[in-house]
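Each in structure tokens, the structures are laid out below.
We did not get these values from a lab; they are worked out from the coordinates using the rules stated. Remember, predicted model here, so these are calculated numbers, not experimental data. Cβ atoms are built from the backbone, for glycine too; each structure is taken alone.
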Structure 1
Amino acid sequence: MTINEKQDEIIEEFDLFDDQLDKTQYIIDLGKKLPPMADHLRTDANRIMGCQSKVWVDAELNDDRLYFYGDSEPTAQISKGLVGLLIRVLSGEKPEDVANADLYFIPRVGMGNLITSLRAGGLASMIERMKTAGRAHTEQSHQQ
């Protein structure tokens, strides 16, 4: 499934909800399904700055695909759900595809109405971290 196909699937899922509270609950539920991140990956280097709560994202290149792992502190359920959405869309993709991804699902599901401006800043920082990993691994593969 391509990045755009995954985004379209998420848009369809959010379209099932009429109420913003239901959409927010869905984000929280997605976060609960995110596998826990290994403790040794919860480092300052993997911490997303700009989030109002502690959020970590790590990337690993395997078979020319980029895989992401993420987590948040237990009280940051919405942030964890946001990380889970991004991982769902970007994990398992080629680094250059991650780096160049147009994440159009975010405005299409009305994320701006669902999260606070502080959380929106954190979401932007998560996206930038993941795209930076994509760019870094793309550059590495071109140097080899």
Structure 2
Amino acid sequence: MMPDTIKRLDAKFAGCPIIRAADVPTATEIIQAELEIGVRFPDDYREFLLRYGGATVGPYPVFGLRPVEVMGVNHWSVVDVTRHYRSDGVPGTDQWVVISEDHAGNPIGIDQGGTVWIHDHDFGGRALLTTSFEDYIRTRCLKLSSGD
């Protein structure tokens, strides 16, 4: 991730530490999660996990490998949330790691190429959100314009 993105995230988490995980996973745990889900995590998402474990960024959860106090006890694990959407048969999620959801409960996931998608239950299809996890964090979660 770009230094500016890290700086902005660090500032948010310093001001409200309960919106990020209290500790972080190891690289081995990340590899294990990838094997369980069957999707390799993009480098920017891996870096996020190694730095923050999981977090709420702006208005959205970013699921990870460690609990985040504000997400509750049962809805923070990227592995569990991905499995949940797959078991519900949500189209596309069999090829994604579900890293977030919108306020309507629509899953947001990353595919093997690092592209971020949403499956919208209302129209019954998927739509492209951004071309990378970091862009999702910057534009959707931190609400930065492309020039920021």
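Structural remarks
- With distance in nm of label points 7 Å out along Cα→Cβ at positions 9 and 129 derived as 2.4, matching label from 1, 2: 1
- Identity of the structure behind 0.96 (criterion: Cα Rg over 2.2 N^0.38 Å, calculated), options 1, 2: 2
- Structure from which -17500 was derived, helix-only ellipticity at 222 nm (-39500 (n - 2.57) for each DSSP H run of 4 or more, over all residues; to 500), options 1, 2: 1
- Distance in nm of label points 7 Å out along Cα→Cβ at positions 49 and 121 from the coordinates reads 2.6; which among 1, 2: 2
- Comparison of 1, 2 by distance in nm of label points 7 Å out along Cα→Cβ at positions 17 and 89 - largest value held by: 2
- Computing relative contact order in percent (Cα under 8 Å, 6 or more apart) across structures 1, 2 gives 19 for structure 2.
- Source structure of the calculated read-out (Kirkwood radius over Cα pairs in Å, for residues 57-112 alone, 11.3) within 1, 2: 2.
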